[in-house]
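Computed from the coordinates by the stated procedures, all read-outs in this text should not be read as laboratory data. Given the structure is predicted, the values throughout are model-derived calculations rather than measurements. Cβ atoms are built from the backbone, for glycine too; each structure is taken alone.
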Structure I
Amino acid sequence: MPIGTITRREALGGLGVAGAGLVAGCVGGSDDDELHILTDLSSDEWQEYWENDLIPGYEEEYGLPVEHEYTGLDEVGRQRLATLMQAQDPPGIFHASLPEIGDLVNQGQLAEVSDVLEDLEEEWGEPVFRYLLEPDDGQIVNIPHGPYIGCLQYREDLYEELDLEVPETWDDLLENARAIDEMDNDVRGFGLAAGPEGKPDADFSCWLANAGGNRFRWNGDDVELAYDEDDVLAVFEFLQELAQYSPDPSSLDYGTTIEYWASGRLGQCIMLNAWVCSAAYNAGAEEVALNTKQEVVPHREGVDPDVRGFVTMTGAPVLEGATHTDGAKDFNRYMYGPERHIEVSLMEPMRFLPPYESILEHEEYRSADVFQIDDGYFLERNEYLLQEIAPQVSDPESPTTPETLGLLSFDIDSQMINRLIVEEEDPEDVYEWGMDELERRFEDVKADANY
């Protein structure tokens, strides 16, 4: 299929979702005698697996009916969850990372699931980035599905054609973006997302870390806001320069960024894992897929940051107040236990990295058809992410608490980027607005804490 002629449906077919705005299945909550699951694991393959294998098998083994509901990417799932929470009808399971539902973590609305994780660890060993599952010391509130690593994506074939090097600094990245953007084709130099929620928030954390900054810092046993002005304004200045090489930043989120990549219209971006590889390959753009590589995000000139990006663990938290919390825990034991976890990890093997090293090393995982393509190119990408990039982005000492997660759920960083890039507001005004919002919301979050 020629690059640039891929349709939205073909690109989204590689996303691991059936569409960025999909909501299907039950939309009115669940009956008291059903386990309700809200999930963005909703590609065509996932829907077949849920409906013909996973749910029938669980219902037969445990005798509890399951009502499952699909959501799309970005904010659709959180909006649907909020509706259910307001109706006092929470689902038993909502697939998400803790930063996505930080308000629920802070308000103590997630069930403690240490017993479930202990059962799974007997089979698989300790999960990678285990610290991400327990924002309150000793309390596990998420069951790992797979980690997301935020990193630079680049087209190696374009780099070779233009004699470019993998960028180490922001200046290097800007030069690469300019060179790609000036090629005589439709490829843009960088995909910069600047909507008011979702992806820009995660991207900002990468840029801030590589400026030598932090969102939070410890002050004794307490956590306080960081967001040092020099670091944030350096990020703002850099993003203003980078935006000139991007498609309309207001239009880019996770879904549209992957569409652009799969159609061969981006040369560089920040994205999760090697997800864009599978999206391009499944859309028929093999040349793009097999020339896509990952590296740590470049850093600010003159800075040697300790952390080069971010990692978060998406999983299957169980919600307190749901009709069947015990049934939800059992479902997680069933879905992620010894009989199923490898095939679950192979449903979207480039979107999600395996959450246990034992799965990455397991013969059943490594021998999957997807990992035989081009002499194991996709397996090599996953190994590189976990073995080379992960140690540079993981930070177990970072201040990750229910309060910090609660604050991140407001997407204030995304709103700052939107004001800066889309609304073209003055950087210092944006910083002042952002700090006022962060300080106000952080006090609200601390007052609402109930974990």
Structure II
Amino acid sequence: MQQKIIYFSNLKNFTDSEQFSYTDLQISLRENQIGDQGISPLSSALAQCKNLQYLILDLFYNSISDEGTPFLGSGLAKCENLSILTLYLCENIIGEKGITALFLGLSECINLSILKLDLQQNKMGDIGASALGLCLAQLRNITDLALNLGSNQIGEKGASDLGFGLSKCSKLKILKLELYFNQIGKKGAKTLGFSLALCVNLISFTLNLGSNYIGDEALSGMTFFLSQRTNLSSLTLHLWRNKIADDGISELACALALCCNLQNLILNIQLNQINDKGFSSLASGLSRCKNLSSFYFYIWGNKMNKQGASALGSALSQCTNLSTLKLDFFESILNDSILDFASGLSHCNKLLTLKIDLRWNFLKDEALQDLGSSLACCSNLSNLTLYLQLNSQTQLGVQLLCSSLAKSNNLKTLTIGASSRFYQRNLSIINRNTFKMKRLVNIF
């Protein structure tokens, strides 16, 4: 059973204490600017924590460089009983040399089962990522791993070597890997995907490859991984700004269709080049995810027309266990596509919570009426949020929307976002149409 966690927010207080007795420890020194000169005494004190099993160490924004990081690695290496480690080193100035020394020490902590590393916005590069891969290959007992390596100048080789290390973590069940704002390229992403396929026990997987410009071809590795890991229950994919087009997303859709145990899905494909063909293929894949209960979908920066909207609505209607749905359609869906989408959504009978961002789509009154009528058919819907800013609705459109929603029997909370000027003019209409619902209505 976990003991009481001992907490320190002052370096001297920790170094002056009796470290040998600690088993569960949290040290928060974020934004203290302890620098390399502070790392040395901190690391020496950690080395004395021979019984330490649980450690949270927050060194965010402390001007730590390659000179100080090796001391930290040496100190952690002495904590041979450590099983749970969370280490925040984000926004320091650690380069390849320091990162390599850190992971060399960390590789000695062979009893680690849960490891969470936040190293975003350093300069680890390919050499540092390769060192991390070698370290992970030694940590065979890890079941829960979270790595934030965003903005670290990692290229193709670094991503490939990191994938090799991850493939050796055969007990891994939960993996969160963030590689946004790097340069892993097509080859790096492809190799990473094939390596992850060897993590046979994964049930929860999060991958953020945002702004790596990997293109369609690189998705073959990721689709291979998904086709092999059909036992996944939770999946989060952030693929924004990656030059992905219809062919790439269609290949991904085929893999999603095989994830029959998927319950929670977050898919962020913003700022790509996906049109109706890709959305239709994606919808086909989603329709096979019969156990899906929660789905968050972000498509801003693409364009979904009637065909894609209709296919997506139809697909969601086949996800019969869906209870939570969040859709970001910011500047992405045409006015005459709303009916095609909403008609499918009306069949989601188990839907409880729905949030739709429809800003800047130039929706007209008829579109709002269609949307309201369809949503009113979601018999169990209790929480609804609609973002309608920067559209073309008039007073009549608001009245039609609210009148339709008033027919929803179980709606408890309604939140509508629109320009303050518009709703100041139409607040009385909204209140009149929603008052009889006896619901909490929030308008902003």
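Here are the numbers for this structure:
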| item | result |
| --- | --- |
| Cα extents along the principal axes in Å, for residues 163-290 alone derived as 40, 36, 18 - corresponding label from I, II | II |
| Read-out Kirkwood radius over Cα pairs in Å, for residues 307-346 alone, computed value 10.5, structure in I, II | II |
| Distance in nm of label points 7 Å out along Cα→Cβ at positions 315 and 355 - highest-scoring structure of I, II | II |
| Origin of the value 27, where relative contact order in percent (Cα under 8 Å, 6 or more apart) was derived from one of I, II | I |
| Identity of the structure behind 1.05 (criterion: Rg/Rh (Cα atoms, Kirkwood Rh), calculated), options I, II | II |
